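Read-outs: derived from the displayed coordinates by stated rules, not from any lab. Because the structure is predicted, anything quoted here is derived from the model rather than measured. Cβ atoms are built from the backbone, for glycine too; each structure is taken alone.
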Structure 1
Amino acid sequence: MAHDKVRITDLPLMKASGTPITMLTAYDYPFAKIFDQAGIDILLIGDSLGMVVQGADSTLPVTLADVMYHLRMVVRARRRALVVADLPFLSYQVSPEQALRSAGRLIKEGAEAVKLEGGTTMAATIRRLVDVDIPVMGHIGLTPQSIHRMGGHRVQGRQPGRAAGCRERLLEDATAVEEAGAFSIVLEGMPADLAAEITNKLTIPTIGIGAGPSCDGQVLVMHDMLGLTQDSVPRFVKPYASLWQEVAAATSSYIREVRERTFPAPQHCYSSKKA
């Protein structure tokens, strides 16, 4: 499948064959094109853009218009990857009909599926979207849109005194998402053994972020993966590059050369005579 277009129907085949699914967030044309050409399976226009692109302290301020803006750029770059777009906070929670209108706008802009947060409480909404052939990726565990209820970005399913009940709830959420018709589900911020149990229980693929190695795939926020942040990253993140430092060094070199008048050099200038 290295050079074939990734379809939703490919994902259960990858789960069945034990081929891990790869997913990254993308928010613009250049990075989406790099990831797509490198062979990523899924590009997610995540509401994480509120934090890593817009500089907010949570995903809550992100609007549907924000997601649509970034989605258009990613779709222009994509040739192979499956494109999934997040439904941001309060674009789907009011009612299944609101969710249908919001999801429909993302599909019209080129998304091939939408992602929403929530388990049993969102089952009816997922079912409404699936009934009109809008593919849905679920998302349970640490759900960033619930940051205030959770008291921050906290690992779920291991709270002292409540772990057993929380684990049972997450298992119920996962089952509800699958039964509602989602084609896959993101498991975020939970113990690895619980994620493994959910993965083994479900027939749909699980994609982990801070959920251990037993999930059917993995996703990271591109800025974390590329080292494009000065903030401390969560334990589950592995930076595969140090682009913040590299860009800072390149900018310092540019400033120095401009002030020294070594840039632009003759090779960067035009002559009045045409060659």
Structure 2
Amino acid sequence: MIHSEKVVIHIVQWLKDYANKAGVKGFVVGVSGGIDSAVTSTLCAETGLKTICVEMPIHQAENQINRAQEHIAKLKERYTNVCSVRVNLSDTFDLFQESFSEGSSEAIKNLALANTRARLRMTSLYYLAGIHSCLVAGTGNKVEDFGVGFYTKYGDGGVDLSPIADLVKSEVFQIGAYLGVPSVIQSAAPTDGLFGDSRTDEEQLGASYDELEIAMLQKEQGISLDDLVGREKEVYKIFSKLNSANQHKMNPIPVCEISKELKK
């Protein structure tokens, strides 16, 4: 368990300091109806700075839309510095999809389109941030961002700052409860909502966030695969495979360095 009050105070002050140094008016946050975006938007609201909650459905499931709208409505009731924008990107996404005729396997195509949804949303957030002099606040947690790389490169990974990226999922839920995030969000199964269906993060990853948190800690502690058995060993394999495959997201863009001798 973490000390939620102290963590919230720390993050809120960090957000304020960063915004003041950057000379901006506040934050733009994409709100999906999940716990991560709910916590991030509430933390931004707590700063007292302008907080723009953006809903960006792309053929979204109705329950996800309802959760997002409930959260935004309650935030606007609680904080006078919160406003909202709804940008329905369904037609934009459809037009994009129709513009390409290249064939591929259905699985590869669906993954590419899922990432496209995230990148269309990123573009929308940065447009709004630009015209309102705000920063785009990321909603990724530690397991997603630095454990298994469960995000889209230049999509939901394209942000200006990450308030909750040093909190694992269970800690995000603790902060959510402390901040009074709607119970319907706290009890909802985590999903990225990028495929236009009801698949959960656990179904995509092959393990729950609680399990992945344990595997992440085990890896940090230097525990090897040979030290584990049963389900823990299986999850450790899943974590290690995803962590390795997604290093390209977590590491800086590779730069081909050219020596002074070659330039002569």
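Some notes on this structure:
- Origin of the value 1.06, where Cα Rg over 2.2 N^0.38 Å was derived from one of 1, 2: 2
- Here distance in nm of label points 7 Å out along Cα→Cβ at positions 149 and 221 is compared for structures 1, 2. The highest value is that of 2.
- Entry that produces 3.4 once distance in nm of label points 7 Å out along Cα→Cβ at positions 53 and 253 is calculated, selected from 1, 2: 2
- Mean count of other Cβ atoms within 10 Å over residues 181-188 derived as 25.2 - corresponding label from 1, 2: 1
- Look at relative contact order in percent (Cα under 8 Å, 6 or more apart) for each of 1, 2: the largest one is in 2.
- Origin of the derived value 15.9 (mean count of other Cβ atoms within 10 Å over residues 109-116; candidates 1, 2): 2
- Here helix-only ellipticity at 222 nm (-39500 (n - 2.57) for each DSSP H run of 4 or more, over all residues; to 500) was derived from just one of the structures 1, 2, and that gives -12000; the source is 1.
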